[in-house]
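Readers should treat all values here as calculations from the given coordinates under stated rules, not as data from a laboratory. These figures come from a predicted structure and were not determined experimentally. Cβ atoms are built from the backbone, for glycine too; each structure is taken alone.
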Structure P
Amino acid sequence: MSGPMRILDTGPMSARHNIAMTAALAELHRAEQIPDTLRFWRYPRALLLGRHDTFAPAYKVKACLPGSMEVARRTTAEHAAYVSPGVLAWCVVADSYRFGARLSEIRERICSAIASGLARFGLPARFRPRDEIEIAGRRVCAAGGAIDGFTAVFEGAVLVDLDASELQAEAGLPNAPNSGVTTVAEWLGRVPADDEIKSLLVAGLSHCWHRPLLQAPLTRAEAQLADRLFDQGVGRARRARAAPKPQRATEKPRVEGPRGP
């Protein structure tokens with residue numbers, strides 16, 4: 001791949017603000033107003049519903065975790081995910097042709113590169129179809145995305161340091177692997193610093209993609225669009241309306257006569 005990719009680090013924001021930011025980057029990239037971008041950020045404790053999820057995953061997670069928790073709905077991924085400050089979130093917004101013609105090819109190239117970055121810790125990380133990175137059979141990163149026009153939007157969350165209750169919540173999600181989940185800290189015996197894990201991930205991505213990655217600031221246009229999308233309700237976890245009950249075949253439809261005055 002030729003030409004550098006931009007790195008953004010937007011830090012911690014609310015779950016919905018983070019979702020709106022990804023949507024803003026995708027919209028601006030489709031309009032060819034921003035370059036290919038890799039973004040890192042942190043979430044508060046939150047449950048991210050998939051695009052078409054019911055609220056059932058939120059109830060399961062809340063049963064494992066006392067206290068407050070945000071609930072938001074993602075615009076790209078299909079499955080629910082638990083996130084917290086102990087999770088490092090990442091997103092690639094880029095020309096899809098750079099990774100492949102199909103989503104399966106894009107998924108493998110991006111997730112394999114993330115696994116390569118984690119392997120620089122000396123960990124046996126590898127890509128596992130469909131959307132996961134595993135260490136010794138246990139998931140350490142879940143990912144997902146979509147192709148919108150010529151833009152690929154693919155995001156994931158590396159489990160860096162979660163406590164026992166958080167791991168239980170993550171393992172209880174509908175899409176959780178039977179083999180269980182793990183964290184980077186569990187394998188290292190320590191919690192890696194943000195700069196350390198990000199630099200290793202960037203090195204792995206750059207090596208696998210044969211492309212330099214350069215740090216750059218968030219632009220005013222990106223921040224403004226993200227704020228506008230947030231205000232418009234992007235990421236809001238609305239409850240789905242119940243479908244009307246089908247009419248029984250044995251029942252005749254009710255026909256009302258003319259109303260009186």
Structure Q
Amino acid sequence: MSAFGFRSAARTHVGHIRGLNEDSFLERPDLGLWAIADGLGGHDFGDHASRLLTARLGELPPAPDAPALARWVQAELDHCHDELRRFAGPGRACGSTVVVLLVFEEHFAGLWVGDSRLYRLRGGRLEQLSRDHSMVQELIERGELSADAARSHPLRHQITRAVGVGERPEVGVVQDRLAADDLFLLCSDGLTGELEDAEIEAVLRAPDLQAAAEELLARTLAREARDNLTLILVRCEEAAGHELDTTAPRAQEP
């Protein structure tokens with residue numbers, strides 16, 4: 001029996017430049033699973049790739065324990081990678097980034113491929129839990145580029161791993177114990193490409209979850225919003241009677 005319950009709020013928008021929203025999201029609190037997939041712009045069928053990922057993750061059954069849940073998600077990402085490779089065929093690419101938040105009893109895990117991100121606000125401090133699989137991140141880690149310079153670098157959109165493109169990617173994983181009032185943010189790079197982490201942190205300190213989600217969307221759209229943007233906020237709350245929130249599953253409308 002979990003000591004925590006969970007509430008979430010999600011928003012998605014095509015942005016000001018693109019004609020098609022290739023992002024997709026999934027909220028499955030009954031499984032302890034939330035996900036965002038960002039189809040690769042400039043490739044074939046990015047919207048198909050992102051929707052395949054969230055649809056397949058949404059079909060997973062309830063897991064008996066935390067290791068099984070993480071194992072099943074990683075296996076599903078592998079299956080989606082192979083299916084998208086077959087769908088695209090020779091000389092074409094059909095892929096997506098993905099970020100997933102899993103919760104089970106008193107623990108959570110974040111899994112990701114690409115540059116869609118997972119953050120946690122704890123004690124008023126925002127921390128990026130995921131590490132971008134991107135060219136600029138590799139330059140930063142080699143000491144060849146500052147984080148500030150990375151925001152305007154010409155390679156800032158070039159990712160090094162994606163589900164459905166190239167060799168089967170290694171999935172990034174982070175895990176830790178939950179704490180009451182933890183607030184998680186999953187987002188595509190359409191959000192982080194426009195807003196600084198300090199600005200995101202200030203918005204997430206607001207007590208109203210829906211209002212915070214709306215404010216992040218509004219602030220992004222007040223900028224250039226050159227890309228599709230999607231976000232999910234998930235708040236961990238001490239559950240009355242230690243009952244896990246089993247709100248009906250919700251997925252993005254096609």
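Listed values, structure above:
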item: Comparison of P, Q - label where relative contact order in percent (Cα under 8 Å, 6 or more apart) is highest; result: Q
item: Label whose coordinates, when FRET efficiency 1/(1 + (r/R0)^6) of positions 209 and 233 (r between Cβ atoms, R0 = 25 Å, to 0.05) is calculated, return 1.00 (choices P, Q); result: Q
item: Volume of the Cα convex hull per residue in Å³ - highest-scoring structure of P, Q; result: P
